[in-house]
Structure I
């Protein structure tokens, strides 16, 4: 038994998360309640960590995808189901690039950073126009989908 330093209740050890070589001082219920109340702060901290340690984050993502292939595939299928026309637009664009009908530039259209063509991503403003894409780096593409960047007339940003 262990006493939670937040709620002061005595609980079995299984009710505490591991922390380093021992256990956290707050019980699982108190930790969950804290993170629900401070979601914005927790998300900002996680985002800063991921940005500062991209190789650690990528390795963890690879391990998760290898351990949970069905869950990852279901998430992708669900996204395509919620975005009709997206799968066909992606296939048409990929085939056009492979056939040489569409040329990828050597830089991001938003921030201007030079990248190998394989690292540029095509953003579809409309899936009805499969070959009409904005070529951008992964960071800018994520920001477009998060809503941080608006429209084609967005300001030129500092390189990633």
Structure II
């Protein structure tokens, strides 16, 4: 099975899937991001407090979050009005096309863009890789400025 996420993918302990967003940081084992900024809100904010990755960068990041000693804490806004101290062990950069294995803890849920999607069982193996040929990106600010400059919103 192949699936994709545009910004973040988290691996969480457990087997519950559905439309509930990931708000329990203690259950997150791994986090993979293609964008990270300290101004983000959500799981990508965790990485954003450690590094900056823009939509124009050709790399991503992977964070090992299962709290084994020794670990550090990073404070991040993982949801509206929800600032948490997240234990992390390591952060590494992901290069396009390089496979990064998913934690071997089972059962494990793959959360794409914060939504619980797929359960991995004992017999399942999974990996993440960064595809540099993602969707086209529109610079909304630049488009809107050009529309204003060309009088697009004025009717006579």
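What follows draws every value from the coordinates through simple rules; no lab data is involved. The structure presented is a predicted model; accordingly, all values stated were derived computationally and were not measured. Cβ atoms are built from the backbone, for glycine too; each structure is taken alone.
Observations
- Which entry (I, II) yields the derived value 10.6 for mean count of other Cβ atoms within 10 Å over residues 35-42: I
- Test item: distance in nm of label points 7 Å out along Cα→Cβ at positions 27 and 51 calculated as 2.7, pick one of I, II: II
- Read-out relative contact order in percent (Cα under 8 Å, 6 or more apart), computed value 25, structure in I, II: II
- Structure from which 22, 49, 26, 3 was derived, P(r) over Cα pairs in 10 Å bins from 0, in percent, for residues 43-98 alone, options I, II: II
- Among I, II, structure where Rg and Dmax of the Cα atoms in Å as derived comes to 17.7, 68: II
- Given -14500 for helix-only ellipticity at 222 nm (-39500 (n - 2.57) for each DSSP H run of 4 or more, over all residues; to 500), calculated: source structure among I, II: I
- The greatest value of FRET efficiency 1/(1 + (r/R0)^6) of positions 123 and 139 (r between Cβ atoms, R0 = 25 Å, to 0.05) among structures I, II is that of I.
- Source structure (of I, II) for FRET efficiency 1/(1 + (r/R0)^6) of positions 11 and 75 (r between Cβ atoms, R0 = 25 Å, to 0.05), computed value 0.70: II
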